[in-house]
Structure P
Amino acid sequence: MAVVISDAQVRAHFSMERCVAAVEAAFAAAGRDGFDVTERKVVATDGGARLLSLTAASTTLGRLVANVYTGAPTGGDKRHTSVNRRQKFYILFDAATGACEAIISGAHLSWLKTGAMGAVAIDHLAGPSAQRLAILGSGRQARAALAGALTVRDFQEVRVWSRTPGNARRMLDEFPELARATAPASAREAVADADVIITVTTATEPIVSADWLSPACHINSIGAHYPNQRELDTESVRTSTVVVDTMVAARAEKGELLLAERDRAFSFDEVVGELGQLVAGTCDWLRSDGERTLFASCGSAIESMGAALGALEAVPEDERQTVEL
């Protein structure tokens, strides 16, 4: 029998705070004992929807996970995939028997997962006294990134920049608890003297220049995960200490790093570790005063594992529906 959890149940019982804790625990397990993870796999018919999947296995957590979702092709070349109107599911299996344990709707869970992953990175990479947060982007994932960041730092100032200024203001209206929130007219104005910067856009060319950044800021680069596109310029990568979610994904997809490598300004040998290694304390690196850090993320099944396990635990047993497979 497998548990089936609806999107409404995830929304009712699984908060961002709980998701951050669950995702952090999964990264800790990965950093301590290792996960078997795959890069994103994509299959499609000509001109039709794509099926994408991220998978991982953890002996420590006793589970296999598959994060499976679909999307419609977009853009003139039809090579990219829409981030909207997807069907998303998380499937948990018992690591010993392979039996399906749970099927979880991924609509809201994917939103939570994005914010939680970024929050874990901020908590372990940003300075403890970070007070100014800048977010570039105003879509659904940018909202998740802001919600997650607010769980790990008490930001005194939040700035949101969007190519469509009205979208940035509408996003800020959804967070009335923010004491000081602005929508700057330019990306440069948004990131100036910011302690933490999150890029969550669909940009294909850099929207951030290294000479705009404070020397000791932390950057979460979340939006771009195609080899030929990036949100940060090469100099931003060259002048930062780089951490990735997984090396498997970063080498396959992370345009910021791949294009900086092409420019001979960066080598993957310079990556100080994966996020899980930082969380678990198995990475031989400590942040120095004045050091700029960059979390270059593509998304991985590590946070999918954590989010799915957290959601399964959060839904009360008397509300769980089961199905015989």
Structure Q
Amino acid sequence: MLNIGIIGMGKMGAIHADLINEVSMLKLIAACEKNKNRVDQIKEDYKIDVYDNISDLLGIKELDYVVIATTNETHEEIAVKAMEKGKNVIVEKPMSLDYQSTLKMIEISEKYDKNLFVHHSRRWDRDYQLVKKVLDSNLLGDILLIQAKVMLCDEGWPAWGIEGIQNPWRIKKEYGGGILLDWGAHLIDQVLQLTGKDPVGAYGILQNGVWSSEVEDYFFSSIKFDSDLVCQIEASNNSKISLPRWFIIGTKGTLAVKGESTPVWDEAEIRYQNDDGTSENQIIKLENVSELTKGFYNDLVLFLEGKKKDFVSMHDASKVVKIIDMIRKSNETGKFINY
């Protein structure tokens, strides 16, 4: 049994709490929440101790893991403090605001011999799992182009969080807001997992068109790999017409996961060409596609028990932030940035 505490019991923290409570080998024993008006409700909902001071929570001797579900600009500081206090850490994505920050977190993890995992939860989405299965099976042949897009227009995006539109942190620079650190982190992580290698470099464009003058609400990036493979990632909260979530071209066939505005990506189409020149078309229904599943925590337990080879490593998550830095630099300079 692993005892877990959560720092930041806002909207995402509550989701982590619910997911943890669904896994039999995990036990939520404490939380830290700075909003004192919410303490009584959290105690009632989860029957746990609630602190308003991070140091008090980290002082719990029997605490094995700390989940950091605070806004992006705090991830490094809290993770470092937790590991220095002897706690293993699970931190929300993105790992931190910039690449150098993630390297410091890795250094502390290695110094104190503590696990540091990042909640790149969309590795468990059904659409991504389907795409990975198809690519691993070589149904499409050699992959030439991967497009991963999230083109939405959702008032809930800037208002995400327990305070809602009263404090729309996702569109504020001081909290590390912007769609690149949000959806961009997911898309980059998925692309790196699908390709299994580091890129040659990236070109990127950022735009703040509707929701904020401080951070971007749209980004595009073309990421080049050392073969003929090009990956294009793109996300917008300004798109009133959705585009396919995935569009992948191979030498034998093509895959598309259709876009929906809810957002739910509920249908995949695979069209591939056989060696004899004939083609086949397959439609696959994807129901209840969502990142907010217990898949992350189930696999965490399996990994720690030695029953699963790979998990969301801090090194993988650090590479995601490195590419985010490259996209920002490309936007500033107008140039292709080498990895």
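I have 13.9 for mean count of other Cβ atoms within 10 Å over residues 300-307, calculated from one of the structures P, Q. Which structure is it? Computing mean count of other Cβ atoms within 10 Å over residues 300-307 on every structure in P, Q gives 13.9 only for Q. Looking at distance in nm of label points 7 Å out along Cα→Cβ at positions 20 and 228 over structures P, Q, structure Q comes out largest. Calculating relative contact order in percent (Cα under 8 Å, 6 or more apart) for structures P, Q picks out P as the one with the greatest value. One of P, Q was used to compute P(r) over Cα pairs in 10 Å bins from 0, in percent, and the answer was 5, 24, 33, 25, 10, 2, 0. Which one was it? That value comes from structure Q.
For which of P, Q does percent of Cα pairs over 19 Å apart, for residues 180-235 alone, calculated from the coordinates, equal 25? Computing percent of Cα pairs over 19 Å apart, for residues 180-235 alone on every structure in P, Q gives 25 only for P.
Read-outs: derived from the displayed coordinates by stated rules, not from any lab. Small disclaimer: the values here were computed from a predicted structure and weren't measured. Cβ atoms are built from the backbone, for glycine too; each structure is taken alone.
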